[in-house]
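Structures incoming, each one as structure tokens.
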Structure P
Amino acid sequence: MTTELSLLGWSLVLALVQVLLPALLRNGETGIAYNAGARDEPGPPVGRVTARLRRAQANLFETLPLFAAAILVAHVAGRNGALTYYGAWAFLAGRLLHLPLYAAGVPYLRSLAWVLSLAGLLAVFVAILI
């Protein structure tokens, strides 16, 4: 398996973590009985960190399908090289940095982490197109 495919796999693990983290925090906010029920009534207000984690998750889910498709297209087309290698690393590193920075409410560094992940995604796109 190529490094790029491995990094895609780790990106999927990160996505699962980003599904579980806000769910766990929300469970603490609402209690097990509420979460086990039908949730017909609105629960208590969403906590600040839970809301941030949900937004970070949504942010990841906007680009993860593009990253996955780009890595798979590059792999199938035999376009793996320096751009896909470093692009995949930049994407995952940016996303790994983005999560705690978003949860902590750090404004500008969070945006830089997002830009790093976007640059990685764009690098993979360029590798496919050239």
Structure Q
Amino acid sequence: MTTVSSPPTRQDTITLTGITAVGHHGVFEHERRDGQPFIVDVVLHLDLRPAGISDDLTRTAHYGELAEQVRDLITGEPLNLIEALAERIAGHVLESFAVDAVEVTVHKPKAPIEVPFGDVTVSIFRERA
């Protein structure tokens, strides 16, 4: 007897890329003193059917508010690592928005690296507990 499995479910997403602000994150004193640009991409995983059917902003995640909040986290209290900034952003999103999961990528394009490079990124995926 064969069992029929249902296809895997795939969640809808809202993706916001390129949120840019100057932050003072880093392990070196000059990074904390002078600051540098950080760029954040956020992918929200949630069911968008209620918003799509109702055409009601309150039934989705308001990405304008999300962008402002991420900017405030970038410019907020300094951290040593971009891994910690990604965790801070992901935790905030899970607390503040009705999403099932979030992906956060933090870019540090001006990282103090002595060889030519294009970008440094850290990406994390966190689900609601």
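For which of the structures P, Q does the calculation of relative contact order in percent (Cα under 8 Å, 6 or more apart) return 30?
Numbers: P: 30; Q: 26.
The value was obtained from structure P.
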Identify the structure, out of P, Q, from whose coordinates distance in nm of label points 7 Å out along Cα→Cβ at positions 27 and 115 was calculated to give 3.8.
-> P
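Identify the structure, out of P, Q, from whose coordinates helix-only ellipticity at 222 nm (-39500 (n - 2.57) for each DSSP H run of 4 or more, over all residues; to 500) was calculated to give -29000. If you can, show how the numbers build up before the last one.
On the way: P: -29000; Q: -9000.
Label of the source structure: P.
For mean count of other Cβ atoms within 10 Å over residues 51-58, which of P, Q scores largest?
Values: P: 17.6; Q: 10.6.
Top value of mean count of other Cβ atoms within 10 Å over residues 51-58 goes to structure P.
With FRET efficiency 1/(1 + (r/R0)^6) of positions 35 and 107 (r between Cβ atoms, R0 = 35 Å, to 0.05) computed per structure, which member of P, Q shows the largest figure?
On the way: P: 0.65; Q: 1.00.
That would be structure Q.
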Output 1.00 (FRET efficiency 1/(1 + (r/R0)^6) of positions 43 and 91 (r between Cβ atoms, R0 = 30 Å, to 0.05), calculated) maps, among P, Q, to structure Q
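Read-outs: derived from the displayed coordinates by stated rules, not from any lab. Just so you know, these numbers come straight off a predicted model, no measurement behind them. Cβ atoms are built from the backbone, for glycine too; each structure is taken alone.
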